[in-house]
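Only the coordinates and a few stated rules stand behind these numbers; no lab work does. All values derive from a computational prediction rather than experimental measurement. Cβ atoms are built from the backbone, for glycine too; each structure is taken alone.
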Structure 1
Amino acid sequence: MDNLTHTLFALTLANAGVRRFGRGATATLVLASNIPDLEFVTRFADNGRLAYLAAHRGPTHGPLGLALGASMAAIVWLLNRRQRSAGHIASFPALVAIGMAGVAGHVLIDLGTSYGTRVLSPFSVVWYGVDWLPILDVWLWVLLGAGLVIAWLRPVQRRAAAAAALTLAVGYVGLRAVTHQTAVERALQIETLAGVVPGGPAPSTLFAYRYGSRRSVLPAALPAGSSPFAWRLITRTASGFEVRDVNLLSRGDAQGPAVLRFPDSRSSLIARAAAAPTARVFLDFSRFTSVEVMQHRNGDATVHWYDMRFGRPAAGADERTYTSPFGAWVRLAPDGRMLAYGLGPG
């Protein structure tokens with residue numbers, strides 16, 4: 001999730017009791033709760049966009065992240081030792097435990113999103129997660145932020161306000177878990193009405209995927225930030241996929257409005273194009289991938305991949321009715337040579 005959410009959770013936990021360990025406890029928890037996103041420094045590398053995508057929710061969200069949390073705790077402890085401020089300094093073991101807990105909390109929250117995270121990276125690149133939370137959740141901001149405001153206005157009620165905010169946040173996540181299951185059932189109904197023959201593993205609460213070895217399970221229901229009742233459904237059809245946004249509170253037939261239809265092309269060119277550097281990195285991240293092969297008049301062909309999680313209608317003079325701002329493309333010559341490649345819809 002976003003760093004504001006991670007910070008709000010850390011401050012709320014500090015008010016709930018972590019700050020009692022002594023000076024440095026709150027700072028350690030806040031810093032450690034955000035340090036897994038240190039991967040953002042890869043943006044400043046050559047070809048930073050590709051480097052960041054390759055590193056996203058990777059090693060810093062695995063065992064390395066725990067080491068970073070412990071290191072951050074050590075830095076805070078050393079800085080506190082040099083200061084002569086009043087107040088009890090949190091012990092080194094306590095700060096290390098708090099730092100590692102902050103990292104673990106960050107990873108746990110990220111597991112709740114439709115991105116998931118690579119918790120075993122770099123030893124495994126499998127993505128794990130549950131589709132309960134959007135990347136940006138305004139309602140969590142409101143719940144946690146309100147608790148912090150009350151604690152600031154009434155310090156005497158700090159712990160009670162934090163406990164109430166955490167209880168409401170957990171209840172909210174529980175509501176999303178329940179509505180997610182309802183949305184998955186809606187998606188299954190849509191596939192049944194479309195005549196899709198059930199096959200492969202059934203949707204489960206915990207997802208795990210890796211390009212080339214563990215395919216993403218369909219149908220799927222992905223959270224929308226606007227409401228715990230708003231979901232994006234990705235379903236299969238005879239010739240490809242459909243992506244639609246539904247509100248579980250609205251009445252109507254099970255199918256709802258079809259928003260986007262994505263292709264599922266089959267061609268020997270796809271495997272050849274997938275060897276391009278940008279394609280490899282994109283396919284390692286993309287969870288629900290649609291692929292299309294477009295032939296050009298001069299004999300060239302362009303292979304397009306779209307991550308359907310971000311699917312939207314094409315705009316302007318684009319001949320396609322669908323696209324995704326998050327995609328990859330590779331242009332091949334008639335003899336199979338790679339002519340160009342890049343990220344984006346192409």
Structure 2
Amino acid sequence: MQLPADIASNPGWYMLDYNPAYRKFIFTGLDETRFAEASFLDSRLNTRADALQGVTLADVDAVFPDRFELPPAAYIFQVGHCGSTLLSRALGATPDVLALREPLPLRVLANTRRELDDALSWMSREEWRRLSTIILLALERRFRPGQLPIIKASSTCNNLVEPVLGSHPGRRALLLYQPLETSLAAMFRNRANFGDLRSQGRDRLQEWLDLTGQQDMVLAGLEEDDVAVISWIASLQRFEQARQRLPERVMMLDFNRFIADPQDHLRRIAAFLGLDTQAEQLANAFANVSQRYAKNPGKPYSPERRQASLDNSRRRNAEGINRAMDKARALLQTHPDMAGLEAYLEG
């Protein structure tokens with residue numbers, strides 16, 4: 001297939017999806033306005049009539065470079081339902097940042113990485129490494145020199161922290177979380193959140209098995225709060241491993257503390273990401289975007305509303321939250337290498 005001459009450098013040709021079984025990509029046109037508007041860069045986007053469908057891996061491999069020639073992008077990895085969309089929108093409010101939220105190709109990378117060395121995997125490790133390079137190259141394209149892509153991954157992509165940082169020595173990542181107790185209060189206040197966990201249950205359990213080797217845990221025996229607990233612990237373990245190995249290239253960020261003093265945290269984030277000159281603009285942007293719910297701008301939001309909602313959930317769901325917290329403590333006791341995560345349970 002004859003691809004557009006600028007596809008390897010122009011983010012306006014957005015890489016929407018990759019099918020590992022058929023080794024084919026979909027690219028669709030996306031301008032900066034749509035990047036700024038989209039909460040999810042996945043199938044919820046309306047693809048344009050001129051979308052490039054059925055683009056083979058060989059076609060893309062032929063036009064994308066073998067290495068990263070642009071300055072490295074930054075990434076946000078997160079535990080889910082922890083304010084990551086709000087943070088991404090605040091960072092993306094300056095023209096010096098191109099914010100990408102939950103691009104589907106990263107989920108493809110995360111899922112296929114979990115399957116490597118399995119007889120049912122569609123690719124070898126070498127093929128996965130090349131696919132990883134191509135996808136990251138595509139996500140890190142920019143509309144103009146000096147623009148910093150900040151790519152927020154889905155919460156099922158935390159097995160990519162190590163390979164993403166490991167494939168370029170200059171990449172940095174924000175590792176966003178909130179204490180488990182807060183996460184549980186957020187989950188219990190809206191039962192639909194547990195539905196999301198259930199739909200991703202296989203991926204989340206596989207992440208736990210990959211980290212622990214615990215073979216006696218099976219999906220059929222898990223309740224919804226079990227999935228929430230193992231998902232949170234696995235994510236924090238990935239974050240802790242990255243913090244210990246690459247302390248200068250990752251920033252652990254507790255959203256509870258962030259929302260209590262956003263101005264100070266935004267200054268620190270700006271310095272960490274090399275956006276020092278944009279610190280004031282980021283603070284102003286946050287003051288604006290934080291008045292609306294990040295995934296649904298038509299819905300009012302404020303730190304006070306968030307706190308009131310969480311406190312209400314704690315009152316209504318105290319028994320379920322306490323039971324899940326006890327499960328988490330029991331799991332940490334049976335896995336000594338995760339004992340340090342006890343400090344993150346309640347903040």
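Comparing mean count of other Cβ atoms within 10 Å over residues 65-72 across 1, 2, which structure shows the greatest value?
Numbers: 1: 21.4; 2: 13.1.
Largest value of mean count of other Cβ atoms within 10 Å over residues 65-72: 1.
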Between structures 1, 2, where is percent of Cα pairs over 25 Å apart highest? 1
When mean count of other Cβ atoms within 10 Å over residues 1-8 is computed for each of 1, 2, which one produces 18.1? 1
Distance in nm of label points 7 Å out along Cα→Cβ at positions 209 and 297 from the coordinates reads 3.7; which among 1, 2: 1
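Going by mean count of other Cβ atoms within 10 Å over residues 25-32, which of structures 1, 2 comes out largest?
1
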Read-out FRET efficiency 1/(1 + (r/R0)^6) of positions 161 and 201 (r between Cβ atoms, R0 = 25 Å, to 0.05), computed value 0.05, structure in 1, 2: 1
Taking mean count of other Cβ atoms within 10 Å over residues 225-232 for each of 1, 2, which is largest? 2
Looking at FRET efficiency 1/(1 + (r/R0)^6) of positions 129 and 217 (r between Cβ atoms, R0 = 35 Å, to 0.05), point out which structure of 1, 2 has the largest value. 1
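When relative contact order in percent (Cα under 8 Å, 6 or more apart) is computed for each of 1, 2, which one produces 12? Please list the in-between numbers first.
Values: 1: 12; 2: 20.
It was calculated from structure 1.
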